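Given below, in the form of structure tokens, are the structures.
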Structure 1
Amino acid sequence: MALMPVSDALAAVLAGAAPMPEEMVALDEAWHRVLARDVAALRTQPPQAMSAMDGYAVRATDAARVDTQLTVTGEVAAGRPFAGHVGPGEAVRIFTGGVVPDGADAVVIQEDTVADGRLITIKEAAIAGRHIRPAGVDFREGDVLLKAGTRLTERDLSLAAGMNHPRLPVRRRPRIAILATGDELVMPGTTPGAGQIVFSNGYALHALARAEGADTVDLGIAADTVKATTAGIRRARDSGADILITTGGASVGDHDLVKPALEAEGFELAFWKIAMRPGKPMMHGRLGAMRVIGLPGNPVSSYVCGFLFMVPLIRALAGRNAIHHRRERAVLGRDVPANDAREDYLRARLEQREDGTPVAVPVNHQDSSLLANLAAAQALLVRAPFAPKAASGAPCEVLRLPV
């Protein structure tokens, strides 16, 4: 099977990825959930004209000249409106958040007055509308302020509360099951035996998925047998997973059993092997309604493919407006050689010129097993197939890694 270009592979992974069903959740459970529908304000904010300062509500024409004296006829505090009317020569003591009483059209702040009993003397001329927040200056009932596909921030939650929504319609979280394979893998904290290595891939993949708003299911490590691999696949299906992520066992060796185990369960292969580095042996397909992404076993390959393919798929299933990673322009921090037929994703540190231009400095060793270099990188430097060699300072494109 020919190697598939990265763009074609991503299109295949995203094909038919419809958003999850809608569910209603309480406001305090909606952070980083994705709105399923537009949300409109249920009230006008503020509902009435309110004072922005502590001072006196007046008629601007009565307080247009310095040293004018006015008679204080009442008081307004937040939540305690004044029942009367401000007439000629009158003022009402008002505090921030108080409803501006009928008849008043300006607020003179207390620092610009001198009080003597029930009289105040104006020391700064009033201007109509000054220090008043008009009704609806923030928003009005019926205004659509939160759009479907928005991943809700803490600021969005505050806005939704102000709009008087105790619950919000959001998409169900995609459910991701992650299965590792390999007799050589042992868990962190274990003393590896001869030929064994400490398992690391799953921790990055779970974190990537959760950061994108998915729920994850840990299926553990399957031994290199068809029976163990099949059992893991069936547990994923039984868990109701929307996506099964496997890591390891995706190549062509005698112990790479993921593909035949999947096919025995009815797996429909979309593609296997991509024209990219790292991550060539990645595969994708469907097992009934469950999408499957088979990632390579090398930790850097596993992470890079998870970042490039799993993350956009989660975003699509979650109903996000923004699905794709954004490429940024930068300049090379050192020379890079010509590329071959595969698209390269070089791990790179990001520095910055004095003018703010990002500088991408590829790490010295790009082997797909080197976790320390992956952890030290802030970006993936993208090199197109057959890109010619490029010198330090040449333009390039990068994908920033999560922080």
Structure 2
Amino acid sequence: MKHSLRRALVLLVVAIVVAGCQPRGPKMFDPRQVAFTATYNPLFDGQLYPSMLLALGNSSISDRYATFSVTVTAPTDGAVLRVVIDSSIVSYVSTFQEVLPHRGTTYTFQPTIKWKYGALRAMRTPGTVDLTFSCFINDEEVDVKNLRISCRSVNECPLSLSYDGRSTDFRWLFAAYVNEDHPQIDQILSDIMQSGVVKRLNGYQGSEQNVRDQVFALWYYALDRGITYSSITCTSNPSSRANVQHIRFFDEVYSTRQANCVDACVFFASLLRKIGLKPVIFVEPCHAYLGYYTDKSRKKLALLETTITSWVNFPELERSLDSDGRLPDAQWNKVKRYLTEKQAKSYIDGRMTFEELKRAVAKSLFDKATEYDRETYQANREHFADSAAITYQQLDIEQLRRSVQPIN
């Protein structure tokens, strides 16, 4: 019995091997006739931007910025096209299938890639991605195309891309770096409430002054955290047609305590969104500043120059206190300019504590930050309203959330 079973298994294996060695029939379709091509969107100049893929993952406008396209000429009427894109470091195996109705007609499709969103989020340094596109007609493999593209850091945000004499604006992607869902924000808001600067963080449930008080509480937190100005806008992007900028994420600003104008805007905008306020980021050539509506009807707008948080470093001041809890002359000279004569005298006379001093300086800087960009905003309002002036953008985060999601 065992001998018969063993013999049957051997015969089965031999049959399979012999069948595999039999010459296959002639191919039905000529690759030259099918003329299969796979191309990467020339707008992106060989660069893949994870920030864009993550921001538009569930967006209705994602088709407008499709990354890949394939073309094929139908060899017969009703031919079934199947394109298989092999897996890569940032994508899973993806399959696209369509019927080609008319022989001799060339068709172009934009296959959907199944991205590994976790890998895209983790892409903090540029790398190379190889993708293989296999073309099947009626289940017969006809041709294979290989594409090699550069995958940029997820921190790299395209501002504008030029192709064929036209420039396409992407500054709206700043909204993707605003992350009101970041888990760290809950602890930050708890710390703000414990500081006693404001009694509640309740969005537009109170007066306009209540709204400003809430924004001041966030402002005071940033000063107390010691967030300073630090510019790291440059990237290694080799494209001569791309205008890009490195943007820090919310947790990077929090942990490094460093931010440039855009970083600070998205940091504050994340906090504002979390407490129910409506932020706007104003983008001008070489600068960005924050705005927020002081009323729920969105009729009244206040401005905030976020980089002013770097004018005074509260942690540095605290580290310099002497044994009596007083500031040495060098540090006192840095902050007294932001106090009224009455406030300065109160501190010199010992009637103002260090905590009270910080509160007074923070309020003075907040007032300055509120007025700092008013003139330039008034001067550029026409540019903000002009869709053709792409270097001037008024990015309403609430409106952009309809199509641009946070990079979580």
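Source structure of the calculated read-out (mean count of other Cβ atoms within 10 Å over residues 207-214, 16.8) within 1, 2: 2.
Using helix-only ellipticity at 222 nm (-39500 (n - 2.57) for each DSSP H run of 4 or more, over all residues; to 500) as the calculated read-out, with -10500 as its value, let me know the right label among 1, 2. Label of the source structure: 2. Computing Rg/Rh (Cα atoms, Kirkwood Rh), for residues 103-182 alone across structures 1, 2 gives 1.07 for structure 2. Highest-scoring entry among 1, 2, by mean projected area of the Cα convex hull in nm², for residues 31-270 alone, is 1. Each of the structures 1, 2 was assessed by distance in nm of label points 7 Å out along Cα→Cβ at positions 167 and 383; the largest value belongs to 1.
Of structures 1, 2, the largest value of mean projected area of the Cα convex hull in nm² belongs to 2.
Read the figures in this text as sums done on the coordinates, not as results from a lab. Not measured: the values here are computed from a predicted model. Cβ atoms are built from the backbone, for glycine too; each structure is taken alone.
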